[in-house]
Structure P
């Protein structure tokens, strides 16, 4: 009667069979297959992996369900984050320019403001740089952003871009016509100009029941 070691050696064919396949043939695990081959001085060469069956794919899916990804809890080097950002932006900016903005989470937030509006901001690279430089250092935006973070990103407090003079009343995307308001205030202001909204705010009690 052949030993399991003999069966492993017999079933293994370099560059053809995988360790897992040999393990299935002889009824053991691939770790043991590897140990046996190494103890016999047999070269371990990567075998050909056959096409996955539907059953195999389903088994993998079930085994991986709920398993955390390899990157969970790990942080990429900051330099890599800037490189990744530069490669995904539609603007022709350098990694060196992006790295001037130390708070990368705030920088990503400002990027999303421009990309989450269905192409509403058709900025060129120069306009994009001016937008970032202005609002990254803007006291009012920073107050709103900090308050939102402290409030654990409460939806009503999320900073949103607003047109001081609404587009519906002739306002444009020029920087002088842009400001940040909380999501709640922006919704309330709607298509009012800033002057109109200021008057409402001064008499807010008249509008509340």
Structure Q
């Protein structure tokens, strides 16, 4: 099964509020976006958003230049349906971020919660980093959240790569300066705890 088929199957067969990564509100992500200090018209891209409510929270906070990207059409349909008429205010992208070339220097804030740790192939990680370097404006903001070193070894039946802030920063290289990192315990709908790290870098 391809990555796309896998995620289409997940979102077509499971209640999006019961998947392990579900959040009622994307509090940590929203805080990191606000802490960048960008204006409300900054272009914010949520990579691998799935049916995440971050877009809802960003709209509620007054941000209005938003792009939501996911490999799964079913996930995007869920998010659009939830937003109703507000969905027309969002740019929706159905794509694999390791195979998509975004417009150069077009993104002010790049946000990814739980995509990068699925990239177990070094080539895919390199392609991802190239996409960030190409699409994010000089001086722009990159917020990445992955499973921490004491987090799960798998998610949704797939292998992942666990990170410390230092090893995640190494993947991106010297072109990125680490500003801040935070560890968070995510409480899943099933009652389990998962350790995440959030890393905020500047290009």
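Bear in mind that the values in this text are calculations on the coordinates, not laboratory data. The structure displayed is predicted, hence computed values, not measured ones. Cβ atoms are built from the backbone, for glycine too; each structure is taken alone.
So helix-only ellipticity at 222 nm (-39500 (n - 2.57) for each DSSP H run of 4 or more, over all residues; to 500), computed for just one structure, reads -9000; which one of P, Q is that?
Of the structures listed, the value fits Q.
Out of P, Q, choose the structure whose coordinates give log10 I(q)/I(0) by the Debye sum over Cα atoms at q = 0.14, 0.18, 0.19 Å⁻¹ equal to -0.78, -1.44, -1.65 when calculated.
Label of the originating structure: Q.
Given that distance in nm of label points 7 Å out along Cα→Cβ at positions 80 and 184, derived from a single structure, equals 4.0, which label among P, Q identifies that structure?
P
Taking 85 as the value of volume of the Cα convex hull per residue in Å³, for residues 8-87 alone derived from one of the structures shown (P, Q), identify that structure.
On the way: P: 195; Q: 85.
It must be structure Q, since only it matches.
If log10 I(q)/I(0) by the Debye sum over Cα atoms at q = 0.13, 0.17 Å⁻¹, for residues 40-159 alone comes out at -0.51, -0.88 when worked out from the coordinates, which of P, Q was used?
Computing log10 I(q)/I(0) by the Debye sum over Cα atoms at q = 0.13, 0.17 Å⁻¹, for residues 40-159 alone on every structure in P, Q gives -0.51, -0.88 only for Q.
From P, Q, which structure was relative contact order in percent (Cα under 8 Å, 6 or more apart) = 19 calculated on? Don't jump to the answer; show the numbers that get you there.
Values: P: 10; Q: 19.
Corresponding structure: Q.
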